[in-house]
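Q: Structures are listed in the sections that come next.
Each value in this text was obtained by applying a stated rule to the coordinates, not by laboratory testing. Small disclaimer: the values here were computed from a predicted structure and weren't measured. Cβ atoms are built from the backbone, for glycine too; each structure is taken alone.
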Structure 1
Amino acid sequence: MSENPSLRETERDVALNGPLESVSLSGLGTGPALIVLGAVHGNENCGPNAIRRAMAACRSGELLIRRGDVTFVPVANPKAYLQQTREGDRNLNRDLREKPAPVDYEDRIGNRLCALLRRHDVLLDVHSFRSEGEPFVFFGPENNQGTLEAFRHAEAEGALAACLGTGIAIHGWLENYARLLAARARIGLPAVAISEGYGTTEYIRFSGGYGVTLECGSHDDPASTEVGYAAIVNTLAHLGLTDGPRPERRPQTVIHVVDIIVCEAEGDRLEGSWRTGDAVAAGALIARRANGEPVTAPCPGYIIFPHAAAKPGEGICHFGVASARRI
């Protein structure tokens, strides 16, 4: 059957100009307000699939919301989701803040998304990644009153990260993003503000809440939807919104991201078939510069987000070490 052009055009109009869909359910007892996001990046389908399954389970009573509030946003970036691309006009999960004079699609969506985030206490943001690797969760800093990311809910956020069902938990994102910006400046690329590193979790922490980013596995792995759905169920039970059994806290390999290998010139490349979460020995070959110079692991550690097609100014991979933190 041929595609109906008018239906396709209507779908596009809704994606570009229509409402941002969110569905909220309120329990009859008191409890926290949770928001669950999917498709902040439009080519990550596990979030929408897992969230829509959870919505159906809530409506049928299979997941009965007894306390607090939950808001589901299956598709946070409709334009990118329609295109099945990571971005619409730009990365929605960068420089996320309210902008009185929006200049692109993600600015417009971001204004609505920030308003939603401010009304909630807890965020679960469901993602996937391009390369192969085990599911993991990104969580935030320790409690602090610093200028980069002041925070006071580290214990609660760590407890949430530990209950989602993954075996790997990673922290240190924003500090490492600052290292990326410093590397970009060193090789002469245009200056970028640190606010570019702020996404959904950073915004809800700024707003007084806490949240984690769940990376469910690779984009094309059907199991990523199951990982996302299980994490939603676990989060609802952990926060007491449902009467489900409290999820067990799995032992976690906790990784602190401490460095990033940046593509400095065309021809810089990843060496080997690394996957997110892979352990590396000190001295192991990770990448090679265009001039043949090897880039090796400075100490025992882990590979995070290897990017075989990195362009100048992008990360070839992040590098982490065993963390002293426990969650």
Structure 2
Amino acid sequence: MYSIKALQEIFSESLSDQQFKQSPAELYDPVRYILSYGGKRLRPVFLLAGCDLFGGDIQAALLPAIGIELFHNFTLLHDDIMDQAPLRRGKSTVHQKWDTNIAILSGDTLFALAYQYLLECEREVLPEVMEVFTRTAIEVCEGQQWDMNFENRSDVSIDQYLEMIRLKTAVLFACSLKIGALTGGADDAGARSLYDCGMNLGIAFQLQDDLLDVYSDEDIFGKKTGGDIVANKKTFPYLKALETASSSQHERLISLFQRQTDDDTAKVSEVKEIYSQLNIREHTRDAMNDYYARALQNLESVRVDDQRKGILVSLIHEMKDRTY
């Protein structure tokens, strides 16, 4: 069994050992740049922990874990282009540092490289690994499209939003844990329980992001706080506010989220004041905690020694306490 820190170090060392091509520089420099953002590498660490949970050899899971991280960074790169985000983890986004065309092509390269690394799975589990990964890749794109569609809709429900974040965010956590389980020799029931654990974990993670976008310290969060409000995104806090607002608050929120303004600070401040009146921070935190609890219940149902579950339990609690 490994500690969280040990898995992070093993993965980071393995990733740094990868030799991506040097030319054309305009294609591969952005790949190396976005991977240099760092972070806790949650998805590949979950994959390795899922493998370790069932007593598997994490060395056999390292290349698939790199594939998952490459795919995740592909989604970040393209998401930043679509959102025209200037910062990611406190650094300039790829399309800002280079240009949009280079960012698109480098993102496509990350996607292709992800498949190349996942194909290094053990042959006996390769078909199932590729099936869950390919399905996940399609679902992530579906989720992104729903997210963009919601920007121009005024009738988005909380259930529709939760389904969107399930596709856009949660399925990759679920995929990571299931691939880890498969490489670790899990049976069908164990792999399914870890998949469900990752799904609930991913929804909780996104609800937490929604909360942090409104209330976190920008220097810690690594990107502009209130960005979702400025961009008129229909996040959980906004939808919950509409659900609980008085008629005047409802009308004001709709008005604020239907227009762009030159004074982003005032807009964010007014929305936050309405959220405060409606206890939106508490409502969002309650929903987030519910999904974290579901993830722990899924993990509890896995039929392995409880001691082996310790690292995943710790990872879940560490995610729950994050501030960025």
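Q: If distance in nm of label points 7 Å out along Cα→Cβ at positions 31 and 199 is computed to be 3.3, which of 1, 2 is the source?
A: Going label by label, the one that fits is 2.
Q: Computing helix-only ellipticity at 222 nm (-39500 (n - 2.57) for each DSSP H run of 4 or more, over all residues; to 500) gives -22500 for which of 1, 2?
A: Answer by label: 2.
Q: Out of 1, 2, choose the structure whose coordinates give FRET efficiency 1/(1 + (r/R0)^6) of positions 47 and 279 (r between Cβ atoms, R0 = 30 Å, to 0.05) equal to 0.60 when calculated.
A: Of the options listed, only 1 reproduces it.
Q: When volume of the Cα convex hull per residue in Å³ is compared over structures 1, 2, which one is greatest?
A: Largest calculated value belongs to 1.
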